Structure P
Amino acid sequence: MTYCVAIRLRAGLVLLSDTRTNAGVDNISRFRKMFTWSVPGDRVIAMMTAGNLAVTQSVISNLQDALDDPDWQGETVLNAPSLYRVAEMVGERMQNAIGKWGPGLSAEGESGASTMIVAGQRVGGQPRLFMVYSAGNFIEATEDTPFFQLGEFKYGKPIIDRVINYDSTLEDGLTACLLSMDSTIRSNLSVGMPLDLAMIPTDAFSFAEHRRIDADDQNYHAMSEAWSAALRDGFIKLREAPKWG
């Protein structure tokens, strides 16, 4: 499985993904699920993927091939007029991939269901965050619902629900994403390190953070242990709260 989380704040965007796609006693696979593009001073775009790996890889490859082809004169993620149009382009390619392989997958008893998160900002627009489905349709994050999750979201959702709103700082958004991922990794074998992180401040049109967090990252482990200690302390303090009955 996978876990990806993205938060849209007034201050910008935070995205975090794991890299595990399959897990078992003797079968663990890792694939990158975050993909980024940027034109400094003009636009910055990040995407995260979940679901059928062949479908999502096809979508990303199609988008990248258009950028790599020197003779391509058509639309790309780097010349699209808006992030909304980028989300439409992703949806169109999702539709094409499902239309091409969906019947064969169904015949084999497999699912082609896939979901992608599209985030970013271009000059003249605000930071935007979309979730694109296999059918090609999509929804956009709002001030009331400022975050999206893909994959094994149930373990990491409560922390974001409790502490994040649209006016939270980027630093708080980053901490919430990391704690959300840490909770998921602790509770689900199918989600694992390393992690890919991207942070995009509003109107920067570049990445403030764009890096991989490896399993031996000391800062990540320190945060994880501090959170565990805070939860234990909070649990103990509940002894002083009014009792039921």
Structure Q
Amino acid sequence: MGRIISIVNQKGGVGKTTTAVNLASFLAEMGKFVLLVDLDPQGNATSGLGLDPRSVEGGIYEIVSGNSTFKDVTKQSEVEGLHFTPATMSLAGANVELVNHENREFLLNNALLEIKSNYDYIIIDNPPSLGLLTINGLVAADELLVPVQCEYYALEGLGQLLNTVNLVKQNLKPDIEVLGAILTMYDKRNKLSQEVLVEIYKYFPNKVFRSVIPRNVKLAEAPSYGKPISLYDAKSKGGRAYQKLAQEVILTEK
């Protein structure tokens, strides 16, 4: 059965989608069969893999609403071994429209059960919020990966996030675990980045990845070309950092 890793942080702009897309692509480059699920209504993971969310007819919304299956709407990316389930414009209303569904927190989990055995890894890119979509992303996951930006307000809200994770663990998904935190937008010349690095160990003792994602122009450029960094510039600092992260994640396989 595949490992389901949910990339989660309710703060926007922390490198969550960048991490989801590039971790998924490098896992595939390393011979793993990977599915990336774009659960964010902004659709940045979808466009980051070269597909315009405004032109997509079917995606993850149609799956959680019960009108389609993963086999119906999942796409092949340019990276061999990497499939992705796109976000569509319909996803924007999902937090409201799905409220009255029975077992609403388990809609994604139940849909993934049908295809989990087809993949080595399923990576979920969650919205920058703690709404119903993100709760679905948490409940569906085996493990959580938390990107943390190296800036002043980076730790703000982490307590709330971990509290939500504990509530999900107690009430909905007892076996969910935090795989670890990954530091993003790191600048070794910046004293603040060093301070955030120290503080993050207090929130995630023994669960901070050694790979650190630097501020990198190539990482910022790649989505505008609809490509993961593995295709756009794998040898850039950002590319090498995400390659190392993928290697670390593989080493945590049980």
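Read-outs: derived from the displayed coordinates by stated rules, not from any lab. Nothing here was measured: the structure is a model prediction, and the numbers come from that model. Cβ atoms are built from the backbone, for glycine too; each structure is taken alone.
Here are the numbers for this structure:
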{"item": "Which of P, Q yields 12.4 [mean projected area of the Cα convex hull in nm², calculated]", "result": "Q"}
{"item": "For distance in nm of label points 7 Å out along Cα→Cβ at positions 87 and 103 computed as 3.2, the structure of P, Q it came from", "result": "P"}
{"item": "Distance in nm of label points 7 Å out along Cα→Cβ at positions 191 and 231 from the coordinates reads 4.4; which among P, Q", "result": "Q"}
{"item": "Which of P, Q yields 3.8 [distance in nm of label points 7 Å out along Cα→Cβ at positions 95 and 223, calculated]", "result": "P"}
{"item": "Which of P, Q yields 19.0 [mean count of other Cβ atoms within 10 Å over residues 47-54, calculated]", "result": "Q"}
{"item": "Structure (P, Q) behind the derived value 0.95 of FRET efficiency 1/(1 + (r/R0)^6) of positions 39 and 175 (r between Cβ atoms, R0 = 35 Å, to 0.05)", "result": "Q"}
